[in-house]
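Nothing in this text is a laboratory measurement; each read-out follows from the coordinates by a stated rule. Since we're looking at a predicted model, the values are computed, not measured. Cβ atoms are built from the backbone, for glycine too; each structure is taken alone.
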Structure 1
Amino acid sequence: MSGNVRIAFLFPGQGAQRVGMGKQFYDTEPTARALMDQAGALLGLSFLTTLFAGPETALRETSVTQPALFTVSAACCLVLRKHGVAPDMVAGHSVGEYAALWAAGAFDFPTGFQLVQKRGEVMQQAAAHHPGSMLAVIGLSTQQVNTLCAEASRLGVCQPANWNCPEQVVIAGEPPALAEAQRLAQGAGARVVPLEVSGAFHTPLMAEASTVMREVLKRTAFAEPTIPVVSNWDGQPSRSAKALQKKLIHQLDHPVLWESSMRTLRAQGIETFIEVGPGRVLSGLLRKIDRHARCFQVEDPTSLAATLEGIKEHICD
């Protein structure tokens, strides 16, 4: 557990996945192996084959990506706990919020796995019925992004989907509107990066998926979290099972307020952040939000060792 310095665990979302993620912990950490074997039993043995060996195209399928990220993030969290590191607060980006809720004790691993599996399936179906995509827009103000989305919306759905950090916003929508938004953003001097995703997540194009998940979540028993969870939907912390359940329902077709979530954690006295799972996307965003925040990352034995060394004075036996 953490000592005097308060620690938050951050769990990555879609886009952080890569073939082979989690394999080193699977080979070296019995608790991680047992958890990933449990995931394989829930989804089928081919799940672990895809996770560790690909092909990458299969891993990028939303219905596979989301349970894969949940599983690997949870396994990394177990390894950290084994070494005496536990969070005071948690947050997760998009699907990462489910891993955050699991880490806070809101539900057990099989329940969380089945939720993200269903979430991935219904999002993939919604994307097939209502095609769209996402772009990262870098270098514009909040007002500029809102203005260009409003202008592009005359051609279809187009709106901010992830408020990630100052001057980096992910927008999403239907292809004609998104193409117009890209033209306007580049004309205003922004750098625009297309994202490798299968749909316009966190927009009204996901309303169909949100409706299905509303019923699924209503039927799922949530426990009161043992620590606060900062929600994507409003960027605020909560330890209310009922409130967090409702916030998850809104999450699918509303923007992710990530910058606001990180500022909330800092305001709550969090000094050290650990990105738990594959990649360093959230670490990079955090440095742009608050360059004074201490940020570490754990996805394999090497990054674990570096993190434990960096926070060793705060680990209690």
Structure 2
Amino acid sequence: MITFPKSIEAAASSPGQRRAGGTDVQELRHLGIRSDDLVDLRDCPGLDRFEQAEDGLHLGAGISLTRIAQDAAVKEQYPALAEAAGGLATPQIRNRASLAGSLLQEVRCWYYRHPDQQCAKKGGAVCLARQGDHLYHSCFDTGVCVAPHPSTMAAALWAYDALVELDDASLLDIPTLLGDGTDPRRTHHLAPGRLVVAVHLPPPPPKGELAAYGRAISRARAEWPLAELVVRLGLDKKGEKIDWARLVMGGVANRPLRLSVLEEALVGQPPTDETFARLAPMAIEGAKPLPMTGYKLRIIPGLVREQLLRAMEGAA
């Protein structure tokens, strides 16, 4: 059965799987992984909200990734977010995929998405990818499930300290929404019955920022990243030293990873290629690759260096 609630309250109280753009929901249903009732959010008012305010930018949960990627205000004030939204998937998917749907989508592991396989994420005893084909999986072993977290937008929004608003007006930051990855059955920690209604971005830094988003992929288009990185930098008044840094990496663990140690190392350093080349290997500290994912450790330092340099292009 499918229902079309006319309010956020009705949508939150309706049992079943919520559908906005449907880019992931429909595939899960086609594969037989989900078969519960559908709650289509098409007629819910307010989910397409796009509001610039003194306390930042408020984005409705149903807004498309294309709109985020193309909006002039987002490009100016949150450049890495716009670049990330425009760099994932295909134009067709970006036109349909919703912001909240991107955050709450399921992993793309072939064992999870095979209807006849009972992996740990579906309640099985073990992560089948660990003993099987895990070529595109995690190189940071942070939980039972080793499928990389699928949301590029989660990494980008974390880099911008975004808050997710729920239907009960409560707010969650991105790490809280996603959890720590230790429970293999949960790709996110949205409580049952709760509905994401908006995402709030804080005001941009007064002095602006230098930012970039990039991914290492196997082919030019429509590919899931082997690794991806969101970079934000602030420089001192003279532009000679890095004043603050924010780096969040995706595609390498079952949750996005904030590179806090590298952030701290960058502060106070000159923003040069020499600095970036010297410090980039810090991004793989603590990595525990699986037998087939060690190659990612050779990719990550180059990706970090490249995106730091791309961010600095904005200072030219």
Structure 3
Amino acid sequence: MKLSKGYLIDSNDLNLNDLKLIFDRTDEFIKSGNFSDFDYLKNVPLALAFFENSTRTKLSFELAAKRLNAHVLDFNSDTSSLTKGETHLDTIRTLEAMGVKIFVVRHKEDGLHKFLQNNTNNIIINAGEGESDHPTQGLLDSYTLKNHFGSPKGVNLCIVGDVLHSRVARSNLILLKKQGVNISLTAPKELLPKDDLIKGLTIYKDLDEAIDNVDVVMLLRVQKERMKSELIKSTEEYHSKFGMNIKRYERKPELIIMHPGPVNYGVELDEKVILYPNCLIQNQVKYGLYIRMAVLSLLSDYIKR
């Protein structure tokens, strides 16, 4: 069975059957061991086109593609003809002429991935777009919950912090709702979006109130680089109301803690908390590799060879 669409631009591109296919394939890859190779993308040229900095997403996509035996091109925008005025579409067309079949793209501009997909017969994968979406992060977060609880359905999860600027939050709101997760939010009011995405959700006044009512807290990075003005008076004040520390954790040691990374220690999270077994941040990183292997391998059915 194929994924319902031959690309991955938006979390809304994925239906429940797609999620099952991806999670089942992820299970297979995890069971295979860390050093097994597969031929899903044998001899297929794949370009990593990251126009924003990245550690986890870029490296896991690169390793995933290599584990599937793709030919990986690491496109560097800073040393490309983009600096001379070339458009993103011209760049894609140039790489297509060289035989590239899959483009893994991260960019700060909302809507770029859809535009590129509408102008190519090959495969675009959204590896993070502006403030709007990050589908594979939402997938790996969903898989982390599934792996821990057996099923995410009925889990009470609170997203904490900079929801306004977070593409991770938006992806999770879409994908976790589809799977029956009970989602709530807590954040300074300045960091909550004004659109319908959070309509009807419970909003707790601070992290302490959230902890009393949920099974999982998903902490978000405070994204100062995306803020058009200072929306937080001080990191100390933010941490006092919305930061996870040892004292809060010890109030409810069964609480599950997640964070997409990178972490601002002392803002969203105290460093000592990551040592506790119910902090699943490293699990998220681990599963990210296998989720991206699953997505790439399933999309390989759409490659025009």
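Worth a mention:
- Distance in nm of label points 7 Å out along Cα→Cβ at positions 10 and 130 - highest-scoring structure of 1, 2, 3: 2
- Test item: helix-only ellipticity at 222 nm (-39500 (n - 2.57) for each DSSP H run of 4 or more, over all residues; to 500) calculated as -11000, pick one of 1, 2, 3: 3
- Taking relative contact order in percent (Cα under 8 Å, 6 or more apart) as the criterion, the largest value within structures 1, 2, 3 is that of 1.
- Computed 15.8 for mean count of other Cβ atoms within 10 Å over residues 138-145 - originating structure among 1, 2, 3: 1
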